[in-house]
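Please treat every number below as a calculation from the coordinates, not as lab data. These numbers come from a predicted model, not from an experiment. Cβ atoms are built from the backbone, for glycine too; each structure is taken alone.
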Structure P
Amino acid sequence: MEKGLLHLHNLMRWVILILLLISIVKAYVGWQGKKAFQASDKKIWLFTMIAGHITLLIGLYQWLAGRYGIFTSKLPEGTSMMKDRFYRFYWLEHPLTMILAIVFLTIAHGTAKKPLTDEIKYRKAFWFFIIALVLIIVGVPWPGREIIGRPLLP
């Protein structure tokens with residue numbers, strides 16, 4: 001089960017990135033083109049948020065009870081979490097940046113429900129999606145990152 005959840009978590013990263021890029025493009029085109037807000041925009045933003053929340057739930061399980069989870073593994077003797085790059089990344093940096101990214105995805109989706117002008121909806125959503133994208137890119141253990149790097153596909 002653990003390996004399956006890890007693979008699902010990895011796969012969902014790509015789903016989120018694809019949906020996020022589509023959401024960013026739709027928000028930018030709507031904003032710059034001064035287009036009317038469409039139900040399809042709201043739906044793609046909703047799917048982006050749902051994918052983020054599913055990934056977050058899987059990640060929270062792994063963070064707490066996974067192979068290197070807080071409750072299932074111990075730090076090496078005499079080591080501080082903040083001094084150990086591996087544990088600092090997986091116990092603090094990765095969860096924190098991803099939780100913040102999901103917060104921004106949720107806020108971006110929330111703009112679709114507010115009684116704002118269409119241009120403001122698109123503009124706000126665009127910037128919130130950009131912030132979420134930056135946080136995700138920074139917080140993912142991409143290949144080539146020393147000690148913490150993981151393969152693109154499991």
Structure Q
Amino acid sequence: MKTKVMHDIKSTVINLIPVSAPRPRVVTKVINGKRVSRAYNNQKYTNYKSAFLQLSKMQNKKFLTGALELEIIFVMPIPKSWSKKKREAIVGQPHICKPDTDNLLKSVLDALEGTIYKNDSQIYSINAKKVYGTNPRTIYYFKELEND
């Protein structure tokens with residue numbers, strides 16, 4: 001299968017501390033003799049998704065409909081309790097503690113679905129990294145491919 005690049009979306013930088021997607025919480029109540037369940041996400045996650053979406057829409061005007069490759073880097077904050085020497089040495093190094101990369105990725109994919117692309121099923125390839133940095137942010141880059 002040959003593919004060619006249809007659209008290259010420039011790198012997008014979202015200057016927010018990355019937030020992972022939590023599991024939805026479910027509350028069940030009995031109302032008029034019937035059990036009613038409601039699922040919800042916490043407010044921090046909901047606010048993050050909304051802000052991420054708004055910042056992304058300001059930078060990306062193109063709607064992608066083809067197969068997508070995604071490269072994404074999560075720049076995670078360095079703990080303030082670490083010494084200055086340790087903080088300087090860790091910049092750019094892999095972040096190998098929570099939150100998990102897949103949960104961070106899920107929050108971004110959920111935020112962008114329906115605005116940058118139709119559905120996250122279009123994404124066939126993902127390269128995701130999580131590193132320490134002094135300026136926490138998310139950097140992503142989409143490449144839209146066309147089949148020949």
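Annotations for the structure displayed:
- Computed 11.9 for mean count of other Cβ atoms within 10 Å over residues 92-99 - originating structure among P, Q: Q
- For the structures shown (P, Q), FRET efficiency 1/(1 + (r/R0)^6) of positions 116 and 140 (r between Cβ atoms, R0 = 25 Å, to 0.05) is largest in Q.
- Structure (P, Q) behind the derived value -23000 of helix-only ellipticity at 222 nm (-39500 (n - 2.57) for each DSSP H run of 4 or more, over all residues; to 500): P
- Origin of the value 42, where percent of Cα pairs over 22 Å apart, for residues 44-131 alone was derived from one of P, Q: P
- Computed over structures P, Q, distance in nm of label points 7 Å out along Cα→Cβ at positions 52 and 68 reaches its largest value in P.
- Value 47, calculated as relative contact order in percent (Cα under 8 Å, 6 or more apart), assigned to which of P, Q: Q
- When distance in nm of label points 7 Å out along Cα→Cβ at positions 12 and 108 is computed for each of P, Q, the largest belongs to: P
- Taking mean projected area of the Cα convex hull in nm² as the measure, the highest value among P, Q is held by Q.
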